[in-house]
Structure I
Amino acid sequence: MVRYVQAVKGQGAVITNSLPFLCPDLNYLERMLASREAIVILAKEKDVIVGVVGGWLEGTPSGYDIEDRFLKQSDAYHEAHLDWIAVKKEFRKKKIGVTLVEKICKWAIGNGKKRIWTEASEDTAIFYSRLGFEKIGRFRDEKGERYVTMLRQL
């Protein structure tokens, strides 16, 4: 049975070792764990980390001028940001990712936010669309990879 717990300061190395494909580096992750403005939620099965999600209450600036314009146009510039999510491959299609997104949305609501945004690759945008996120813009990163900025009303 999977249980969901909030990660705490000092767990960054355990998280990155459990999920080596995870986006943030250790310093960034520890900064999130130490901040009252951020949250990291773990999905654990038998004390093994099988998934994780991280987010901020103030997710901007995004780092991309075009994305910041999308967020301002959608009145989401100062709303919550679902920064990253990861689920071990063998645990996908078991609703763990869905539950992690719902938990971060509840956290954002509990902290007075009305919207949450994320950016996703074109491939993963389908996952977020199924969870009520709507596309508000598209952009390319510095490597030329395509991303979609998505927003969900809470």
Structure II
Amino acid sequence: MSSEPKLPPYLMADMGAVLNWLAGIIPQLYTQALAELSIDGRHLAILLTLQNKGAQVQAHLSTLTRIDKATMVSLLNDLEQRNCIERRQHPTDRRAYAVYLTEAGRSLIDAAYKQTTQATNRLLGSLNAAEREKLHEMLVRVAEDVTPQTFMLGDDLD
């Protein structure tokens, strides 16, 4: 029986190599967890944004989630087919449509949260609760300082 290859010790000694290795595994883990619900992380990002920010104009939703406008239309169509969102004419701008979260959307968020929590527990099984909380705290701190434009190719990474 073959086991999953682990990162060799000489690469584990380098934080960048560890982060890069995890960056390859984590999306697979979450994609698999959300696939059971027939959604992906972009669908969940839309639903969570609507839950936290309220109804949004489609273009603004695209900006908030960093999902390009063409892909956004397809993802919203998926969610609308499942009755997770509703698109209604904007109350003050007749040219725009606002996207609203429905009860089915809230239920899907709850189900996704259960799936992603199980995935997180699998990933972080070697850490206790205090270590997980500290890791989360540190990752949030790093994430707050990083945007996709932070490190452009050719920039000096002193």
Structure III
Amino acid sequence: MNDKLDSLKSAIIKVRDARGFVIKHDHERLVITSGHCLPFIPPCHRSRYVEEAMYHDLLGKIGDAPSVSVLCIFINPIDDIAVLSSPDEQSYFEEAEEYWELMDNLPVIQIGVIEINQPVWLLDLDQEWRQSTVKFLTDKDVAIENKSELIKRGMSGSRY
């Protein structure tokens, strides 16, 4: 299990001052993060300009300064989740190239269903994996045991 977890460390990336993780959807690599990690919330209408949903110098590898731009394709500020994608290739060709240079060699995290009392792993700020357990509070709300001991400022976006 430790080898598998260690291979996934590079799927956790820097999102400004926090973190996110890389997933694969069809042929595209996306970043999932907490909505509050973003510097602003894009306008809530489909006719917005691409620039209004762009974040410049937002992503990077853990330990590096963020230097890669992204496009926000989904944000739910109530549930505190955001999905980031490659910048528009026609309007932001260079930024899209930088995005794919970062993403192409990163592993992806598989998303699945959490079962009651299932172990979860959290990557701490020292790049060490810490194990905990998920408990269900309601049909939609979960809690992580020992959360206050395990989760520290700067880990947002990569907790689960």
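Annotations for the structure displayed:
- For the structures shown (I, II, III), distance in nm of label points 7 Å out along Cα→Cβ at positions 21 and 85 is largest in II.
- Of the structures I, II, III, the one that -19500 was derived from, the read-out being helix-only ellipticity at 222 nm (-39500 (n - 2.57) for each DSSP H run of 4 or more, over all residues; to 500): II
Where a number appears in this text, it was derived from the coordinates with a stated rule and is not lab data. For clarity, every value in this text was computed on a predicted model and none was experimentally measured. Cβ atoms are built from the backbone, for glycine too; each structure is taken alone.
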